[in-house]
Structure P
Amino acid sequence: MALVAGAGMRHHHLVMNTFTIRKSNERGQADHGWLLAKHSFSFADYYDPKHMHFRTLRVINEDRVASGQGFGTHPHRDMEIITYILDGQLQHKDSMGNGRIIETGDFQYMAAGTGVQHSEFNPSKSNKVHLLQIWIMPDAKGVKPRYAEKPMAKAEPGKLHLVTSKTGRDDSMEIHQDSDLYLARFDGGEEVTHTMKTGRGGWLQVAEGSITLNGTTLEQGDAASLDAKEDTVLTISSTGKAQVLLFDLA
């Protein structure tokens, strides 16, 4: 499904920008009992040649992990890994010596680089943990592994908050890729705008609630992508409680 994002005249040619909509129920689904996972891109047993990645964005998994369950120690390398906790807690341990419980509203970042091992576990005895796991392909291989966190539970609604960037500007986490990741929260009635520059790629993931993107309604789990053929203004609003992740990709 596509919708026109904007049109303009350039060199007497009509330039059309279209969003591609990826509905929540079109994603790959996996039910492991202790883990319910939805995959925006091919991952593990889910393979779809039409959805391998979007530019440098390789993985967006929406995971729900049962109480007392988790991912045992496993390795990663040459990948930028971002975890966002939507609800609940996740206990993290890694071979860099980090051992933390990350809470609702926290972003966690690992540069896997030359190699890192970690485990992730739901410490609750009764509640699931609901999270988004994001992998971004790095612009350099063999970097030294590193770790960072950014708590965003108190992020002001109705604003775009920069979470990651190549340079670490505006108090964002510095990552090994020209990938700006923004978080926007809505209490209801707010509107945010963002200009996608010509040649950039945009991916908007609805993490919670229902939002309107340039006039089109998207529900929790839906996504919209855009290859900007010209500068294009994204207008995002919500009438209720919602949150979105917006990736601005080289």
Structure Q
Amino acid sequence: MLGHGEPIRVKQGERVLFHVLNGSATEIRSLALPGHTFHVLALDGNSVPHPARVPVLWLGTAERISAMVEMNHPGIWIMGDLDNDDRRHGMGIVVEYAGRSGKPEWVAPAPYRWNYMQFAKPGVALAADETFEMTFAKDNAAEEGFNLWTINSVSYPMTGEMTPAAFRLQQGRRYRIHMHNASDDLHPIHLHRHSFELTSLGGKPTSGVIKDVVMLAGYQEAEIDFVADNPGLTLFHCHQQLHMDYGFMTLFDYK
């Protein structure tokens, strides 16, 4: 928690590799280090085809980023969340250069828009064998005052009993999920037991970015491709815990 514990101690000229995990069940997290940039090398443990330098990291629930930082701006800095209230209540850590003393400083970065496509390679991804259309929607306050979530108008029943798979796959085939977010919420979408390739975002084709969680903004659409190479029941869901608890899940199955 910011203000407690030991700082990250660095020396000028060092390159430090940070592996960052958003371990929250509900929150989208940001991270900035004043006067420095993050050289993003991998997303969700997969090397990106086009490593890029960015001033801020954004991570949906359960996302991971591996990024190198060149320590070229001596001082004592707060590496923390952009949200002032969250940061002041502990969401950060001190980065301390050798030979420096004083109070840790925070300087807010310029506005920046996170975009997975900056890490992608040019061109269109491989064609899929089959495409599933999925629309994500919410029914406001429909479940004892809580929003009820649906995939293609179906809410996953939270009864504790096994629910039949909604999607049947064939091993070895390449599947595309065309996702339409019909809500104003941002959803960190996660596929269990597989990695997927982001193949379009906001109607623009892309390729080469391999993940297992992807943030889908309000009223946005995106496509992800995966190969059915790990037979069995596979859960597909929003990683925001409250959305998942109120129906935002479905099952794939194949043998």
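Could you figure out which one of P, Q the value 143 for volume of the Cα convex hull per residue in Å³ was computed from? Computing volume of the Cα convex hull per residue in Å³ on every structure in P, Q gives 143 only for Q.
Taking semi-axes √(5λ) of the Cα gyration tensor in Å, for residues 88-191 alone from the coordinates of each of P, Q, which one would give 40, 25, 15? Value 40, 25, 15 for semi-axes √(5λ) of the Cα gyration tensor in Å, for residues 88-191 alone corresponds to Q out of P, Q. Figure out for me which of the structures P, Q the number 2.5 belongs to, where distance in nm of label points 7 Å out along Cα→Cβ at positions 184 and 224 was derived from the coordinates. Matching structure: Q.
Please compute distance in nm of label points 7 Å out along Cα→Cβ at positions 80 and 240 for structures P, Q and give me the label with the greatest value. All intermediate terms of the calculation are to be shown ahead of the outcome.
Values: P: 3.4; Q: 2.5.
Going through P, Q one by one, distance in nm of label points 7 Å out along Cα→Cβ at positions 80 and 240 peaks for structure P.
No value in this document is a laboratory result; all are computed from the given coordinates. All values reported here derive from a predicted model rather than from experimental measurement. Cβ atoms are built from the backbone, for glycine too; each structure is taken alone.
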